[in-house]
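Values quoted throughout were computed directly from the atomic coordinates according to the rules given, and no laboratory measurement underlies them. Only a predicted model underlies this, so the values are computations on that prediction, with no experimental measurement involved.
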Structure P
């Protein structure tokens, strides 16, 4: 197989060149050998690795979690059950985020319903409610 340029890998994986360089710095993609001219020469499997990273990100995995998943795949002691456990944990994280987003939506709907949509912004009930919420929290350096 012919080595690929960074531009070709980016095009095939549908990411930017800077994304590939970032993944290299983060240890998600191995830094490839370079030609005498200094250009990177990627193997074909770099495209598949970047696509794996993109799919894992789309499922909510952090870059650290993705890095772990990539290394788990090559760990001969790793089992499918252990990977399933990680997936179940991610499902719980996603479900908590959904609950948090639903709470936010409910609060925003309530605030939006209280706003008449008329008058100056300085008297907007949405902004007043947000300010009141901040006033009730202890601010850094505030001894009250």
Structure Q
């Protein structure tokens, strides 16, 4: 199977699993969505060491306990190469700035500049076209 077909299938599986789901930290959130997509792409990653969390404070504590100061540092630790956001292909990972704060959230590129992410305005996971992109990583 070609890498582009694998990417499309992983992105579509991630859309099917998360689109329309409300944000529920520890179950339906940007980190779980990203890990789901990466697993579909064959990237080895275990959620066992992450541990449970149900609040933003709990998620931040899990990151700190793992030795990371941010979600960006955690993705960097996976060893994925950073790329320019304009180079994203379906299944690549990026950060988007959260509205009204310096926090970032993860999103999965789905093609044509669109991403799958937990869009604050909608209150659910959705496919949308961001106005501004953050850091991006090549997934495979």
Structure R
């Protein structure tokens, strides 16, 4: 099994908040990340797939096709958006980086399988000090 990773980037605004809590409780739990007027990040996303090397191409997959799939499925929907308000697959979700990784996985998994490979990991860097990795259920 060979693992191949594609990196993409996007910029987006969000607010960490639990809608069933008061603004005061959200601020106590999430600190400035619960600013009602939003805050933003320049995210970096790594999508890792796995499969066997095709002896005819030497590839696990065509990285150009994988990049297009990631951009169409995820990046075009989240880049320069308010994640809480403008992204359909994030509705009713606390938009933490952990939940982003899970939701990105859910959006990508079946489409990646259509390329004849498997999704292995979604890694999202929110800041230079913080990142999340998700490997599926």
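Matching task: 4, 18, 29, 27, 14, 5, 3, 1 is the computed value of P(r) over Cα pairs in 5 Å bins from 0, in percent, for residues 9-72 alone. Pick the structure from P, Q, R. Please list the in-between numbers first.
On the way: P: 4, 18, 29, 27, 14, 5, 3, 1; Q: 4, 17, 25, 25, 18, 10, 2; R: 4, 14, 15, 13, 11, 10, 9, 9, 7, 5, 3, 1.
It was calculated from structure P.
For semi-axes √(5λ) of the Cα gyration tensor in Å, the calculated result is 32, 13, 13, so let me know which of P, Q, R that is.
On the way: P: 46, 22, 16; Q: 21, 17, 15; R: 32, 13, 13.
Going through each structure in turn, the value belongs to R.
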